[in-house]
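Peer 1: Below you'll find the structures, each written out as C-alpha cells.
Nothing in this text is a laboratory measurement; each read-out follows from the coordinates by a stated rule. All figures in this text were calculated on a predicted structure; none of them were measured in a lab. Cβ atoms are built from the backbone, for glycine too; each structure is taken alone.
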Structure 1
Amino acid sequence: MRGELAYTIAEHRLVIATPDGEQTEKLLPSFRDFLCREECDKDDILLRFSGNHLLTLPQTPTLEEFTRPPFHYVVYETEKGRLIRMSRGVQHHHLLVPPDLYHFRSDLTLADTSESPFLNSFLMIAFTLAAAPLKIVKLHASVIEHQGKAILFLGSSGTGKSTHTRLWQEHIPGSRLLNDDEPVVRIMEDGSVRVFGSPWSGSTPCYRSISAEAVAFVRLYQHPENRLSEIKGITAFTALFQSAAILRSDGQHREQLFANVTEMSDRVPVYRLDCRPDREAVMLSARLMK
C-alpha cells in the first residue's frame, strides 16, 4: 500500500513517503502513539523522509565520527548536504541531510524488518536537526510528571536518573513517567517551556504522546548525603548543554542549540541534587513541583 505515514511529535508533523505504509508502520512500534491519521496541511509538516535512494560515500575526509552502541556513525560533506553512514557490524545504511532540513533521504527500503533500528535512528537525527530552529531540543533525561507539571532529571549514564523517577512513582501518588531517556523540550510561543514524550526512550519502553509544563531541570549526582541546591549562569547552562543531542560537525545546529539551551536555562530553574537512592531524596526534589 503506497502512501504516506504522518507522526506528530511536540506538535510538529513528520511525514514518511513509503512504498508500503503497513510494512513501514510495523518497523516503528515505538511511534504507534504518535501516528496521525487525518490529512496533513503542507504548512504543518516539519520534515519529510523517504527511502530507496542511491547514496554513495564521497571521496572526501570525514567531518565527524562517533559511536552510540551498538551503532557507529560517520559524517561526510557532499554537494547535496551532509551524508551520515550508520553501521552495525557488516550492515550499513545512509541518510542524506539536506541544507534546508526538510526532505531527508535514505537508502532504506522502508519494508525490511532488519532496517527498523536504522529507520528509528535516522528519524531521530532528522527530527533533532529540523526542530532546532523552532526552539526544540531533545535531551538525555528521565522525566516525571505530576498533575500537569514535570521535572527533568539529568546526569551521566549510571547516575540514577531512572532509579529516581522509579522512586517517585513509589512514593508520590499520582506521579507517572513521561519519558525515561529522550524527551523533547520546547519553548512555546508564549515563552513557557513544555516537555513532550517522544518515540525514543532508551532502554525503558515509555513512548507517550503527552506533554507537561517543565518546572525544573535537576542534575543528579550520587552522594552519601541528600542535598538540593539551585545552580545558575554558566553552571546551569552547562548542565543542560551536556545533556542535549547534538551533531557537532553542524555549525548551524550547534549555534541553534546554544541559543535554545541558554533561553531554557533562563526560563526554567536548574538544580543540583546530590543524593542517595531513597525516599528522602524524592521528597527533596518533590518540593520543586510547588
Structure 2
Amino acid sequence: MQIESLKVFCDLAETESFTKAAQINSVTQSAVSQQISALERTFKSLLIERSKKKFRLTREGQTLYEYSKQIIQTYESLHSKLQELKDIISGTIRVATIYSIGLHDLPPYVKKFMKSYPTVNIHVEYRRANQVYEDVLGNVVDLGLVAYPTRDAKLEIIPLRKEPLVLITHPQHPFAKMKSVKLKALTGQKVIGFEPDIPTRKALDKILKEYDVEVKHVMEFDNVETVKRAVEIDAGISIVPQGTVIQEITKQTLVAVPIDDGDFFRPLAAIYKKNKVLSPAMKQFLSILKDAP
C-alpha cells in the first residue's frame, strides 16, 4: 500500500466523484477504482457503498479517511519542510480563478513569479465564482482567486487588494462627455449587467438599492469580456472594475467615467482549504500576489 493510494481515497471521499479524483491525481477513473479495490483488499473491509443514487463511505471507510488525512498532511508537511531546508522551490501550483482576475489581474504576477521560479509550473483554470469555491474545497486546485470573498469555516481567506469600480459607456453616450456621474443619474438607464448569482452583480445591486436607483438590465452575462463588448456597441452602460477596461480606454472604444457619490471598490482575495499544507512554491506565489505587480 502506497501513500498515493491513500491520497486518491481521500480525494474521492471529499469530491464524491471518481472523475474528479482521477483529474486531481492525473490518473484514469479505472486506476482510481483499482486503487480503492486494492485498499479494500488490504483492510478486508468495504470502504464505499456503491450506489448510482448516492456516494457514501461505510463506517470503515470514514475511519480510513480520517486517519489517511492525518497521514497525508504529515507527509506533505515533511515534504514541504525538506524542500525549505534545501531551499527548493519547485512543483506545480493549481489555480482556479474567475475570468476577470485571470485575464486582467493575474498575468503580471504570474510573469513575475515565473521569472523568479522558472522550475514551478502554474496551471490556471478559468471558472465561475461558485466553481472556484467548489474546486478549492474539493482539492481539485490548490488556490482560488475570487472577488468579494465569502466566509467559510473550511477556507482560509487572504485579502489581496481593492479594485476601483467605474462606469463605462460608448464614446457617443451622453455620459461620456461628463467628468463624473452621480449614481442617481443612472435611474432608468439601460444597463449591461453580470448574471444575478455573480458576486460583483450582487454587490452592485446592493449599492444601487442603497442609493435608491432603479435601472433597466437589458443584458446579463457571466463574464466582463462580454459585458464590455455589449457596451462597445452602445447596447447600454455598465459598472466594472477599472483594471478590466484599460485596453479599451486606450483604444478609445470605451469611456470610463468616475462615480461621483464616493469610492466604490471590488475586494479581491486568494482562498485555500483550511489545514492545507502549503508548499514553498505556494507560499512564494501567495507572497507575490500580495505585493504590487
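Peer 1: Check the numbers for distance in nm of label points 7 Å out along Cα→Cβ at positions 3 and 75 across 1, 2 and tell me which is largest.
Peer 2: Once distance in nm of label points 7 Å out along Cα→Cβ at positions 3 and 75 is tallied for 1, 2, the winner is 1.
Peer 1: In addition: Which of 1, 2 yields 18.9 for mean count of other Cβ atoms within 10 Å over residues 187-194, as computed?
Peer 2: This figure was derived from 2.
Peer 1: For Cα extents along the principal axes in Å, the calculated result is 56, 42, 39, so let me know which of 1, 2 that is.
Peer 2: Label of the source structure: 1.
Peer 1: Moving to a separate point now. Using helix-only ellipticity at 222 nm (-39500 (n - 2.57) for each DSSP H run of 4 or more, over all residues; to 500) as the calculated read-out, with -13000 as its value, let me know the right label among 1, 2.
Peer 2: Answer for the origin of the read-out: 2.
Peer 1: In addition: Quick check on the output: -0.73, -1.10, -1.51 is log10 I(q)/I(0) by the Debye sum over Cα atoms at q = 0.16, 0.20, 0.24 Å⁻¹, for residues 147-250 alone, derived from one of 1, 2. Which one produced it?
Peer 2: 2
Peer 1: Using relative contact order in percent (Cα under 8 Å, 6 or more apart), single out the structure from 1, 2 with the greatest value.
Peer 2: 2
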